[in-house]
1. Comparing P, Q, R, where is distance in nm of label points 7 Å out along Cα→Cβ at positions 240 and 368 highest?
2. Upon calculation of mean count of other Cβ atoms within 10 Å over residues 264-271 from the atomic coordinates, which of the structures P, Q, R produces 25.8?
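Bear in mind these aren't lab numbers, they're just calculated from the coordinates by the rules spelled out. If you're wondering where the values come from, they're calculated on a predicted model, not measured in any experiment. Cβ atoms are built from the backbone, for glycine too; each structure is taken alone.
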Structure P
Amino acid sequence: MTTTAGPATPVTTDPTATATRAGAVGGPGLPQRRHLVTELPGPRSRELSARRDAAVARGVTSTLPVFVAAAGGGVLVDVDGNALIDLGSGIAVTTVGNSAPRVVDNVIAQVQAFTHTCFMITPYEGYVAVCEQLARLTPGDHAKRSALFNSGAEAVENAVKIARIHTHRQAVVVFEHAYHGRTNLTMALTAKNHPYKNGFGPFAPEIYRVPPSYPFRDGLTGPEAAARAVALIESQIGAANVAAVLIEPIQGEGGFVVPAPGFLPALADWSRASGAVFVADEVQTGFARTGAMFACEHEGVVPDLVATAKGIAGGLPLSAVTGRAEIMESAHPGGLGGTYGGNPLACAAALGAIETIERDGLVDRARAIGERVLPRLRAVATRVPAVGDVRGRGAMLAVEIVDPATGRPDAAATGRVARRCHEQGVVVLTCGTDGNVLRLLPPLAIGDDLLDEGVTVLLEALEALAR
């Protein structure tokens, strides 16, 4: 029996469902299976959608309109009792799995002690401990300092602030297809207009965009693509004016674009020779996602500054800028911070997430996921002409969909594949400047059987494009 609750009352659902909104049991204890008991979205999710429409601004959208009651491992359970396979991880956030035990235990202990003091007023050990871990884990053995914030956009914005005050320069170089956030400055840094930027300007000045390495589209080697970018920087901006070169080691929202070998090292070398700060936006690629703790490590690149968020804290809001001590210390006392930056609950969660990554071998697990899934995706590409490219590293994988007749991006076909997956209880995400890329970001806690089942549903949806 379904009980319809008022706006201020906890929501309950069918008692036969796998989990309930009130007192739901989540985490790794959830049965790891796909199980659909209603159409998607189910009746309770539709009721909540009606309430949402009356209370939530329409600018906030959702990929799949099912309301989640519990989650753990590779499963999301909605308020109607449907169990869905999660191949999105909340956009690479729940890398260690939803409600991972060490994260939960740390947060419970912290919330019982205190929830907030503001580190800028009275500090606490958790903030310091997270910064110590970041110094240990991020690439390079140089002296490092960190500052903690709430979101990836905040981390990127503060990295730009630090680079500018360190170099006494203003120009920031970013790349086509880049995504760096939704604040005013990070909208300027982001390439894609709709939905991120359209109508929200004017934007921050002194942002300059150059082509990245996009092997599927440009056919260039890494050094060739880097030389093209450097030539534009030197001719149109001037090396002496560049405060920072800001790049995602693997582009995220822009299409999970893995640069050709040699591209990132060449850009890092040019930046240092020119006195610019090389900033790696590892918000989506960091914390084991790509089969290395940080994606820069695949080519031995050591950034001057690293921006992190998403997978850092197992689902709680936390971000950081970590970098060379002499650069980080350029900001004057009081110049960095924020009321909630490095909140004690988020810091406790981050320490639990880092411990989980290391003790459970999740860097190796990410590599194993890639080795398991990529061959299956590449095999379907030989049978489905609409699959233009298959790419990725570790558990950050993508399929680019094109019109077989023209080779042009096909967002409509990509949407059909995603919807077919969603209807069958598999959460996949889309991305790309042209909206034509399917991306897979499974939690590293997902089991092989569940992963294989989710990928099978995706492959069947892709096969339908050839019929």
Structure Q
Amino acid sequence: MPEITYRLPQEIKLTSNYPQGAESAKLAERRAAAVPAGVASTAPFYAVDADGGVIVDADGNSVVDLGSGIAVTTVGASAPKVVEAVQEAVSHFTHTCFMVTPYEGYVAVAEKLNELTPGDFEKRSVLFNSGAEAVENAVKIARSATGRNAIVVFDHAYHGRTNLTMALTAKAAPYKQGFGPFASEVYRVPMSYPFRDGNRGGKEAAAEVISQIEKQIGADYIAAVLIEPIQGEGGFIVPADGFLPELVNWCREHGVVFIADEVQAGFCRTGKWFASEHEGIEPDLITTAKGIAGGMPLSAVTGRAELFDKVQAGGLGGTYGGNPVACAASLAAIETMEEWKLNDRATRIEEIVREKLEPLVDELDYVGELRGRGAMMALEFVSDSTSQNPHPTAAKDIAAYCLERGVLILTTGTYGNVVRLLPPLTISEELLGEALDIFVEGIRSVGQ
């Protein structure tokens, strides 16, 4: 794999006043007076620079980033090609609105998405700003194309924070609590969760879901089945082999649109361009965001041309959708992924993570499962291996242990008992190894 030259030293460097020095403390005071408490942050420090696998804060601390801004900075937070592309784009124009005066960047991103996403059928792509916006518009397209209303979603799912996507999301707190009523015609069914359903086979799990769908909703009423090929906020749940293909086959038989939400898993994160490729499925529509543009706000819906053709002119769009600067960043980010072979790097990251963490599953009773693909890996913590009761305190304490020692990691999961690892794919193996060693120390500290 190509060597990467870093702009910042790739190291943990902590001052005596870490984790919140004087400058970060001043910013925290300003924040308290200006930003509502409903916007929460994991870290108490404030970033001023980032590169490769590190974030530097306002007081000069350098910490390892194992979150990538929730899977966004796949190519790093200041990848040279992305920086150059953004600077060049912004020097020409920041906005015209593609719906008013179109420009090549939007078209070029759509062409690239049509090329990279699974399936050799004719495709179209439409650009938006956020993952939730992409999901919401995928639902609109499916309903328009089928003339049906019902949307099938899954337990443990996360699809966004708008009114419709809150309805699609499974977890109540903190995402939905107090924000209803929600959009209607959303139906939830069980997810294949091998760790918690006795490692039941994918085909068996799919048969149960399909039976429930047919009995409780009816195939002729369903516009789309919407699923994350690897669930993100739900706990990095990888469904059993065969689960997704069975659902796709059923959708094909009944004229139901199959939507893959790849907002978190897409763009090399799992060792392939898209997580759907691991099981050889070809979604009718695929939603993307996060890693699509190196940190700039951009999202997309890509899929079968005949579905888009059913939507009336003016039915899709948005003032900022496909912003020209974000489009330039996206093309540069994708070029960086190709040039640096980031799919291979994601696969290598998984090898390193498994080597460090897999022994703990057998060794420690409260480490329930290591799962994931590529650089989208997670550990689920339980009170004990027999009961498998969720142990959210363990995840929280481990994250705090790591943060105190200069490693930023994120918790997740329906039960709050999962620690997820989402490092930038540009992180060095040496720095990743150092961070994982601290993570392992934190895991062991829970049992002491």
Structure R
Amino acid sequence: MAQPTQRRLVQTPIPGPRSAKMQADRDGAVARGFGTVLPIFVDHASGGIIVDVDGNQLIDFAAGIAVTSVGASHPDVVRRVTEQAERFTHTCFMVTEYEGFVDVAKALNRLTPGDHEKRTALYTTGAEAVENAVKIARSATGRNAVVVLDHAYHGRTLMTMTMTAKNVPYKEGFGPFAPEVYRAPMAYAYRWPGDPDRCAEEALARLAELVESQIGAHNVAAIVAEPIQGEGGFVVPAEGFLPGVQEFARKHGIVFVADEVQTGFGRTGDLFASEHEGLVPDIVCTAKALAGGMPLSAVTGRAELMDAVDPGGLGGTYAGNPVACAAALGAIEAIERDGLVEKAQQIEAVALPRLQALAADVPAVGEARGRGAMLAIEFIEPGTKDPAPELAKQVAAHCHAEGVLVLVCGTFGNVIRLLPPLVIEPELLDDGLTVLEQGVRELA
């Protein structure tokens, strides 16, 4: 198939007539609980462009929620997937083994922060990785309690849904929830009730009080944190907070788990977001960009922790599927060879100043934030810090109508997040940002 030109092209209303017809078919076949950001049906995609069935070419500022960081249908990924699928598509690694699983594990042991001895377990989804990190921490420590943060998102399984902060749509009606999960404040400087300059210090003190006074540090197996929060609003922790959390965890024999499902593999301008403040987590969870669009996740951690679980205690029928492992090796190859970490830094250098200019000029934009190609603007009611979710929806709708795919997120639904593929061409990035700027200035 011929690859689309890397330019925005709007030929019909979005969604167009063919997508609308397919949406009607979809509504009669798919469970209503699957929400949709933009009801278009995709015909093909490449780089930073999505082509729908009506021939519209949309700039992709979503990357499948930070999945296609190497771009849609990257040649290295496609080649390896094709070769592996022709050999075999599945055996189950717990039945008969294959080299690709081991090669991905070795790559993750090499790339994740720290030079200590590591082991890796492969799974299918990010939630599965986080849930297994909790299992491993509990097995290694003999403790039960898990501490997470305000605004966190960790998944949709029972355990990870409990760990997730936001109620609607992730938790409403799905209780009762898993026991022994406790929530501490996040060092969210923009919304900190006290002095923002003391946010890191005060948030850490509150976490320590929770652990020591209310739970008992000797009962805590793990503290799980996203180095930059994703669904919660692309919240960048105040400098010093996460290093303090890591130090506190180690002092009390608590496993420090970094949920890098959305931040990992170059997204934030470091290979892993933990590296920004020199964090060396005991366990790192990855997924999304790991396999360039194929379902694969991983838990990588200190060897003594990972090996605390007896044989048979970890796994899954599809865990580390051979085709997904092949895709991961292609994606990792592209990230390292093509300097995509540096390209994320270049995206930040272009995009963040433009978002910050919006925050300076438009009273309804409370803050622009993020790192690398993980950037966001938060909308407020002017003159306050009250969230403005309707404005965020309106701006997103404007972008969609103009052929730019953006996502809304945040605990209050008032944040627009940008997750362009790291391979996006400069002209495409500029065009997409211009559409966003126009929408903000007109609607706000």
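1. Numbers: P: 5.6; Q: 1.7; R: 2.7.
Ranking P, Q, R on distance in nm of label points 7 Å out along Cα→Cβ at positions 240 and 368, first place is P.
2. R
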